[in-house]
Structure P
Amino acid sequence: MHLRLIFRVLGVLLMVFSLTLMPPVAVSLWYQDHSYPAFLLAFFITFVTGLMLWLPFYSIKQDLHTRDGFVITALFWSVLGSFASLPFVFAESPNLTFTDALFESLSGLTTTGATVITGLDHLPKSILYYRQQLQWLGGIGIIVIAVAILPMLGIGGMQLYRTEAPGPIKDSKLTPRITETAKALFLIYSYLTVACTLAYWAAGMTLFDAIGHSYATVSAGGLSTHDASIGYFDSPAIIMISTFFMLMAGINHALHFLAWREKNVLHYINDPECRFYFRVTVAAIVITAAYLTYTSVYPWYQSVLYGSFELVSILTTTGFGVADFTIWPAFLPFLLFYTAFFGGCAGSTGGGMKMVRMLLVWKQGMREIARLIHPNAVIAIKLGSKAVPDRVVDSVWGFFAVYVVSFAIMFLVLLATGLDFTTSFSAVGACINNLGPGLGEVSVHYGDISGTAKWVLCFAMLLGRLEVFTLLVLFTPTFWRR
């Protein structure tokens with residue numbers, strides 16, 4: 001392992017991140033909310049720390065190995081979350097403790113959307129903008145963005161891309177060079193953000209709210225500038241726009257790139273994971289809307305509108321709200337919450353286990369049933385017309401097992417802190433799936449739970465964002481063995 005190279009890369013990335021603290025300064029000066037000193041101080045500390053890490057090793061020229069990539073990825077998200085919390089600590093409002101500030105910053109960067117802050121409508125505009133910006137940066141993955149500059153530093157970026165990219169199949173690239181791949185992903189992400197901003201603005205949001213909510217929508221983050229979230233605007237047009245762009249955010253961005261480059265939407269139809277994504281979404285929407293209508297919670301048209309929005313919001317792990325789904329009748333709150341475990345497609349900004357994994361688990365289950373009937377048969381698992389290697393299927397089952405065990409351990413720890421069963425279960429599920437809102441005491445915010453519980457949930461956010469193995473591999477003796 002090349003520690004000097006790791007410090008060098010981490011230093012560069014921290015200096016790059018420090019520049020993202022400048023837009024909130026501009027927002028603070030524009031709205032005269034007097035919060036800019038907090039961002040300037042955070043910028044100075046972050047930049048100087050990055051410079052001190054980089055300067056002693058700036059001339060080192062070495063190859064970046066896969067093991068180094070895992071360390072950098074895990075360190076960067078944890079270290080970055082710490083430095084991103086500084087404005088929340090220094091600002092007079094909302095005046096958070098370090099634990100709460102770290103929880104809020106990690107929630108934004110991991111696009112979890114869980115918050116400890118209430119009274120959003122009265123917060124300084126710069127703080128509100130900063131929360132939204134953190135989600136946008138985390139959505140595309142700062143490491144995937146920053147990897148575009150690593151070749152200019154003489155450092156290969158593919159190792160970082162493989163450890164950061166979500167999904168079970170990580171070796172495929174959109175373009176021959178990793179730099180061009182990162183740029184392609186960034187362009188698609190930016191185009192979606194601009195389109196979403198313009199649509200929100202045209203539908204009646206202020207420009208400030210349109211920008212902030214487009215950041216949260218495209219990143220599947222879900223943090224809002226208002227306590228009532230999307231419900232604040234009371235607009236069917238905004239609800240439908242949000243639903244559409246949340247669906248787009250949950251699709252593999254590689255498909256967006258291919259459809260845009262070749263001007264052909266058949267890429268969405270031909271992709272087996274994308275088809276499965278839409279089938280699950282439509283089926284769950286039908287069940288939700290039908291049950292809301294049957295139980296007379298809303299008239300049929302509102303059942304379709306609100307049911308579709310809340311289902312897509314939870315399924316894609318965005319976490320916006322127009323109604324309190326936790327008080328909907330019978331099984332609906334748990335149905336919606338369970339869909340978050342499916343999450344978005346691999347290569348999307350959505351969290352969860354990813355649709356392709358759930359599809360492969362289903363196909364593997366069906367294969368085992370078929371083998372009971374035909375024990376000597378050779379049955380291949382296919383995605384579309386392509387057979388999936390057994391190594392990939394094994395890795396999916398391994399991911400599923402480790403995910404469940406990690407979930408169970410953190411669930412028990414939260415129970416030990418004094419939280420009730422529903423709150424503990426949903427809090428871990430919401431954070432490891434990068435969803436945000438849970439059930440019970442965390443249906444609105446996480447401010448009232450203990451500090452210990454918040455630290456556990458911070459780990460859950462990182463675990464979900466880094467696809468479990470990327471983080472847990474650092475805790476194995478094999479990883480550190482020469």
Structure Q
Amino acid sequence: MEIIHISAECYPVAKAGGLGDVVGALPKYQNQLGHISKVVMPMYKTKFLNAHSFDVVHKGGFHMGAAGFIDYTVIKERVNTLGFDLYLIDIYGLLDREAVYGYDDDVERFVAFQIAAVDWISRWNHRPDVVHVHDHHTALIPFMMKHCYVYQHLNTIPTVLTIHNGQYQGWIGWDKTNFIPAWDPWKAGLLEWENTVNSLACGVKCASKVTTVSHSYLQELKHMANGLEKLFEYEKGKCIGILNGIDDAVWNPSTDTYIDYRYGIEDADEGKLNNKKILCDQFNLDINKPLIIFIGRLVHEKAADLLPAVIGDSIYHLQGQMNFLILGSGETWIEGQLASMNHQLTGYYNSRIGYNEQLSHQMYAGADFLLMPSRVEPCGLNQMYSMRYGTVPIVRSTGGLKDTVIDYGDKNGYGVRFNDASVGDITHAIYRALQLYKHPKQLDKVRTTMMEIDNSWEKSAGEYIEVYKQL
């Protein structure tokens with residue numbers, strides 16, 4: 001079976017969040033199951049691009065409304081470094097930029113990328129078995145393959161849309177629908193949701209199957225989908241939840257080249273202590289106190305706006321019995337608050353604003369607890385990374401966090417769960433984590449249980465293959 005994944009992100013080529021991690025791992029594991037899985041993504045100006053060799057495999061072009069004629073080039077990574085065929089689409093002046101998102105012309109950028117991907121596939125001498133698109137940046141592709149006149153010969157190819165985050169939907173004004181290649185005007189309703197073009201809604205309507213990245217998140221979308229709740233209820237017959245996995249080749253404390261001291265289940269206590277010492281020395285923290293970390297985007301969705309109050313209250317009410325370390329970037333005002341606390345809470349707290357892959361691995365390896373108070377968490381990979389490294393997750397009961405973490409107070413539990421994204425609930429969860437830390441034998445049992453859990457991609461990759469076979 002030949003599967004074409006089309007995505008805006010793919011680790012380690014370009015990554016802004018969990019989408020990149022998934023697309024960087026799932027195709028590799030599908031190939032290991034005996035299928036041919038490939039990835040198509042934009043050609044950004046990244047370190048990966050400069051460090052690897054590519055061959056030009058196609059040149060083409062298309063008209064895109066007022067933007068005029070667009071030339072594109074498809075290049076292929078030469079030696080399959082990632083374990084699958086990687087194709088990058090280069091559109092001069094649109095895609096060849098350093099950042100993935102955040103430009104004023106992102107609509108033009110990603111519409112052009114989608115058209116180029118479909119146009120290229122339409123030129124093939126054969127047809128892939130499945131086209132698998134990811135999030136709103138590629139969600140117009142099922143519509144284009146079915147209803148754009150020039151690409152209708154692709155309408156028999158099944159399409160799968162995976163929703164990694166339903167809060168972002170790719171809204172486009174009707175004045176820009178002329179960007180999309182000529183399409184049947186009777187199908188305008190497939191593009192529309194609440195009087196605007198909604199790329200994600202269009203994908204849900206047009207894809208052969210829709211998957212979400214956890215079972216609980218699929219249910220939550222029927223009640224909390226940023227305006228698409230009725231659509232997910234209506235289309236529930238073709239929707240399925242498949243929990244993400246993690247790439248054991250990347251996230252494995254016994255082989256991880258990013259961390260200073262590698263370890264396994266047998267020597268986890270010693271390994272984690274040595275890595276913790278590195279962090280505490282670097283960030284002026286007390287190695288004798290439990291270290292609680294937060295790694296992620298500093299945005300409302302992750303409840304990062306609550307972190308300053310949570311950290312301040314915990315240090316005050318629990319008499320400074322723990323240390324905090326933050327790594328992330330996002331809303332400027334949240335970044336500012338967290339950075340200013342470095343001087344106010346010296347010796348108890350520190351932060352690094354920005355993203356650092358090596359530091360994130362070192363933090364998973366050296367921390368005692370990972371805090372994830374997310375308001376929305378479709379799957380969450382950080383909690384699975386932390387468990388792999390023996391770091392106890394403190395999570396809100398939502399989405400994939402609910403599906404992957406069992407509270408240590410329950411039978412065979414190995415994490416700390418709480419219900420509300422509020423300062424009071426989060427602070428109480430930190431108190432419970434502190435009580436666990438004070439009982440080393442119980443903590444060791446929890447740590448062993450976590451590290452033995454198999455959250456690798458093999459099972460999830462097989463579930464996707466079954467979805468394709470149904471189509």
For structures P, Q, calculate Kirkwood radius over Cα pairs in Å, for residues 303-374 alone and state which one comes out highest.
-> P
When helix-only ellipticity at 222 nm (-39500 (n - 2.57) for each DSSP H run of 4 or more, over all residues; to 500) is calculated, the result is -11000; to which of the structures P, Q does this value belong?
-> Q
If we compute distance in nm of label points 7 Å out along Cα→Cβ at positions 135 and 183 for structures P, Q, which one ends up with the highest value?
-> P
For structures P, Q, which has the highest computed value of FRET efficiency 1/(1 + (r/R0)^6) of positions 247 and 455 (r between Cβ atoms, R0 = 30 Å, to 0.05)?
-> Q
Here relative contact order in percent (Cα under 8 Å, 6 or more apart) was calculated and came to 12; which of the structures P, Q was it taken from?
-> Q
Between structures P, Q, where is mean count of other Cβ atoms within 10 Å over residues 103-110 highest?
-> P
Source structure (of P, Q) for mean count of other Cβ atoms within 10 Å over residues 119-126, computed value 16.5 | P
Rg and Dmax of the Cα atoms in Å computed as 22.8, 69: which structure among P, Q?
-> Q
Structure responsible for -0.70, -1.06, with log10 I(q)/I(0) by the Debye sum over Cα atoms at q = 0.14, 0.17 Å⁻¹, for residues 295-462 alone calculated and labels P, Q on offer | Q
With percent of Cα pairs over 17 Å apart, for residues 191-230 alone derived from the coordinates and found to be 17, which of P, Q does the value describe?
-> P
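Laboratory data are not the source of any read-out in this text; all were calculated from the coordinates shown. Note that the structure is predicted; figures quoted are calculated from it, not measured. Cβ atoms are built from the backbone, for glycine too; each structure is taken alone.
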